[in-house]
Every structure is written in C-alpha cells, then in structure tokens.
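Below you'll find the structures, each written out as structure tokens.
Rule-based calculations on the coordinates, nothing more; no lab input. As the structure is a computational prediction, the values presented were derived from the model and not from experiment.
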Structure I
Amino acid sequence: MELVGNIVIGIGVFLMLFGVIGLFRFPNFYYRLLVAPKIDTVGALTVIIGIVLRHGLSFFSLRAVLLLGFMLIVNPMVTYVLAHSAYVAGYTIDPPEDMKKQE
C-alpha cells in the first residue's frame, strides 16, 4: 500500500507543478484567480489521499483528512474574499488584445 500511496503523492505533485506552470499562461489577475484554487484543491486532495494510503488508518491519517476537509471549506471563501476585495478596490482589467482588434 505504501507504493500506491507514493504513486498518488507523485501524481498530486505532478498536477500541482503543471498547474502552476499553466497558471502563468493566463493574462490577468481574475483569470488566474479563477484557476488557482482548483490547482490547490486537486493537488492537495491527491497528496493527502496518497498520505492516507501510505500511512493506513491512524491518528495521523485522521488529522490529514481533517486538514483536507478544512481546506475544502476555506479555499472557496478565500478566493471569494480576494476577488471581492479586488473588485471593491476598483481593480479592472484591460480586454485581451484579440478582443480589442474586433471592435
């Protein structure tokens, strides 16, 4: 079971790495804010599942699952607060270059 856990942890790290690399392809703050929590959630979910598989059912695994539950609850709220505070502060974005040419 330890091997399966290590493979799942590796998949989670792989997903997070390519997610962060892909994050820089988005043109502005709001697009990146849309994608970044998904990268965190999917990556952390697979890493914590791998940790639970690796360590089996124990007190440590219970704490890891509780941490995952906390993260699944807090992550959308933090994203909302960031987006709302940027909107209230008046942060605007310019339309992408290809949309400017159409006008």
Structure II
Amino acid sequence: MDTDKLAERIRARFDHNQAKRVLREKYNAKMQFAHSGGMWCAGPDLLNILHVCPDEEAVLEDIHGNPVKVNVPDLIFLAEQRWHEQMNAWHAEYESIKRQR
C-alpha cells in the first residue's frame, strides 16, 4: 500500500472521529430546554428522577443549580419528547456520516 493511500485512510478515520464528537456536542446542546422558569437537559438522568417523583409537583434542581417547582407530568412529557426527537435526529445524521467513511 503506498503512503498516499495510507495517509488518505488515516485522514478519513480522523475526520470520522471528529465528526462524531461534533455531532455529540451539537445534539447535547439541543437537549436543553426551558420549562417552569428553569433550564433542563432531556436525558436518562432527568427522566429517572421524574419517574420516581411520587407527587404531581416537585421541587427539582435545574442545570444551573436553581431550585424550581415543576409539574412532574408536564416536564416528563416535554423531556421525553425532546429526548426522542433529538436522539432520532442524531442517529439519522450519524448514519449518514458513517456511510461516508
């Protein structure tokens, strides 16, 4: 294998890893949303906390460390909706860059 082809393969692999990092950052930023005067990040951590709340209202700490009184079912709905939308979009975009390799 000549060095030009080897260098091209290495560069393509590096670009793929960089593209994966960029996608992760892009979609992690899109997971954030505002609700009840607080900022939340949709994901397994928030959803787990919300699903164990026994009451319909709870005081939770948002991503900025502020205590916020929330309606638990409403926040669950918004967090799940945001999580599914962004994960599906992230997966679709990841599959397209994976095919470019």
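Here the criterion is relative contact order in percent (Cα under 8 Å, 6 or more apart), and among I, II the highest value is seen for I.
Kindly point out which one of I, II the value -22500 was derived from, the read-out being helix-only ellipticity at 222 nm (-39500 (n - 2.57) for each DSSP H run of 4 or more, over all residues; to 500).
II
Out of I, II, which structure matches 36, 17, 6 when semi-axes √(5λ) of the Cα gyration tensor in Å is calculated? Considering all the candidates, the number was obtained from I.
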